[in-house]
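Please go over the structures that come below.
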Structure 1
Amino acid sequence: MSARIDTTIDKNGVPTTFNLPAVFKIKNLNGAGDLEFVDTLIFPFDDASLSTSAAQNARLNKSSSNNYENVEITGITVLADNSIYLSRRGPLNSTNQVAAPDNTVLEFSRIEVNGVSTEKMTNVRQITTLNPTNPSLRSAVRL
């Protein structure tokens, strides 16, 4: 389930609250048992292309139009192996940077510990064949 979550981050000694895109993984949403929150993906922290705190903090700047508060999760698809595709859109869509463009689809897979899948998810790749700026059948624009 996609949503937004308020997250307080220390910015140079000042606690600053950001309203960030998030995905909540909920077990038994189909009614098979008691509901259980098993994982929360919060962006930019769970975007593998922003793997350093410096890269993440650069997008957490309230005076910038590229602030991660301007990113939205637009769709989630669960695959047969319980991995997920997550589509998102936002203001930063350069294709010549290490970080994934905001208009993209990310794939998340379950984390394995000692060969056993857990309920936790990790970003394993970005679908790079999508164009983040030009609408088409192979585009992440307007998802």
Structure 2
Amino acid sequence: MTMRRWLLWSWVGVVGPIVGSEAIGGISGLLPHPIYHPVYVILSLGALYAAVRLRSASTGRVPRALATTLVAVLITHILGQTGQEIAVFLHGGFHAGEHIFMEPFHLANAILSAASIGLALITLTTLSVYALSTAIRADKTV
């Protein structure tokens, strides 16, 4: 596939879990808390796969560096989600109450996860703008 397709799939992979998470009501929605994080991790693995393929399809130095950054940020996000899941199971699993949200290990991983998904969105936006500007420049020279 071309870089353009993998860029699109990266967007789907990063934004899809965010939208899907909100659609099911977030952590206190349809899925119990111990199920929420593994589902998010599975969906994020799709984004990671697309980002790795995007990196392989990138031809220039800048898009390759941005795609590498995206891969690193997504790995960090997945680790944060996994850390939250570990914290949930260490504090009662399906019986973990609202106190889990203030538990330091869960909170630290939640902050890491949220920050990394934010960085993934910024990286994808930057990469998309770069790809678009490159395509526009290529059209003007033809």
Practice item. Kindly point out which one of 1, 2 the value 2.8 was derived from, the read-out being distance in nm of label points 7 Å out along Cα→Cβ at positions 116 and 132. Key: 2
Check your understanding: For which of the structures 1, 2 does the calculation of distance in nm of label points 7 Å out along Cα→Cβ at positions 60 and 92 return 1.3?
Key -> 1
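From 1, 2, which structure was relative contact order in percent (Cα under 8 Å, 6 or more apart) = 27 calculated on?
Traced to structure 2.
Consider the structures 1, 2: one of them gives -1000 for helix-only ellipticity at 222 nm (-39500 (n - 2.57) for each DSSP H run of 4 or more, over all residues; to 500) as calculated from the coordinates. Say which. Present the calculation step by step, with values, prior to reporting the outcome.
Working: 1: -1000; 2: -29000.
Structure 1 accounts for this read-out.
Values in this text are rule-based calculations from the coordinates and carry no lab data. What you are looking at is a predicted structure, and each value in this text was computed from that prediction instead of being measured. Cβ atoms are built from the backbone, for glycine too; each structure is taken alone.
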